[in-house]
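Visitor: Heads up, there are several structures right after this.
A short reminder: the numbers here are calculations on the coordinates, not readings from a lab. From a predicted model like this one, the values you see are computed outputs, not experimental measurements. Cβ atoms are built from the backbone, for glycine too; each structure is taken alone.
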Structure 1
Amino acid sequence: MGTTEEKQKFAILMAMLGTAFGEKGIASERIEMYWAHLNDIPVDTVAKAVDTIIKTRKYSSIPTIAEIRDAALGRDDEIEAAALDAWGRACRAIERSFYGVDPVVDESVRMAFGSWEGFGQTDPENGVADRAHFIRVFKGLAKSRRDRGEPALEAGFRGALTRGQDVVKKLAERLGK
């Protein structure tokens, strides 16, 4: 973010937070401080985070900068849950010889094992170590995205941690339907 238009959208988002959490007229200094610490995140990503916060936050005060960053970019506990889910997806994909559909899992498998073929040739005796290695790689990739100001997890890994609709769509495309 950084343009005047983005800053105006950001000010509207702050006003929405103020309205939602009972604070009329947020001080311009406060908006400037939040802007200074959140302007590295695309305004559309911040807007989604604000929407999530308004829907789920239980406290009646304006969320902190850190809370907004976490909602926009992903928290460590979300990344941990997504890593475990991704491991399960990878195992199911290799068992069914149906891989290459989920970009987040694909990237993690390639980084951890070199390729899907490499993953498929791992020794079952090393299952615990392979799982730990995959999870470390997945979390590292997610945190690297977060450090770049991008959402740590793809939209499908947020919330319910499912990408079922995308997988079904890609499967249908592969089958020509």
Structure 2
Amino acid sequence: MTLTEINTQHLLNAADQGNTAEVQRLISISDLAFNNEALRRASAHGHVECVKMLIPVSNPKHNDSSALQWASANGYVACVKELIPVSEPKAQNNEALVAAAFYGHHECVDLLFDVCNPEEALEELKMRIRVGTTGRSYHSAYLEQKIYIQRVLEQRTVLEKEVSAQQRPTNPVKHRKI
């Protein structure tokens, strides 16, 4: 093994363990091609400080934004917050939102709801349940409720605008005295 390969393996291990000092030291002397994997590992384990260090030297959109998917699947809210702006939340059929809903990480669902397509994510989740690739169906209810609430709020806004438009006073015609 070369020195670069050894440093790269140490970087991956440091990212797994959340060792920020080692990550900082090894970023510049490791094989840059593995920074994406280090980011994914730090995200999967919820090491937000390592995630912050690795974002500038990696590609968070790599492998369908897998770092975001792992962070949301494991419920690491702080990591999800850091990764949303630099990732592609809708990647792989909204997998980040699907994973968050599947594992019951409601706070992650809340963060991802507006940057993903929740209806597509819900369909994907239901399809997995029907096909039997998952053993859990109870977490789709939270996502269904959020979509329902969103629809109700949208309808309410439309109705309020219609009522407001109907209640606007028309300019009364002023009568002149003759």
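Visitor: Comparing structures 1, 2 by mean count of other Cβ atoms within 10 Å over residues 70-77, which one has the largest value? List each step's numbers first, then the result.
Guide: Details: 1: 18.8; 2: 23.8.
Biggest value here belongs to 2.
Visitor: Computing mean projected area of the Cα convex hull in nm² gives 12.2 for which of 1, 2?
Guide: Values: 1: 12.2; 2: 16.2.
Going label by label, the one that fits is 1.
Visitor: Determine which structure produced the value 21 for relative contact order in percent (Cα under 8 Å, 6 or more apart), calculated from the coordinates; the candidates are 1, 2.
Guide: Values: 1: 21; 2: 13.
Value 21 for relative contact order in percent (Cα under 8 Å, 6 or more apart) corresponds to 1 out of 1, 2.
Visitor: Further, regarding this structure: Given a computed value of 2.6 for distance in nm of label points 7 Å out along Cα→Cβ at positions 38 and 86, which structure among 1, 2 does it belong to?
Guide: On the way: 1: 2.6; 2: 1.2.
Of the options listed, only 1 reproduces it.
Visitor: Oh, and also: Work out distance in nm of label points 7 Å out along Cα→Cβ at positions 6 and 150 for each of structures 1, 2, then name the structure with the largest result. Please report the intermediate quantities before stating the final value.
Guide: Working: 1: 1.6; 2: 5.1.
When distance in nm of label points 7 Å out along Cα→Cβ at positions 6 and 150 is calculated for 1, 2, structure 2 comes out on top.
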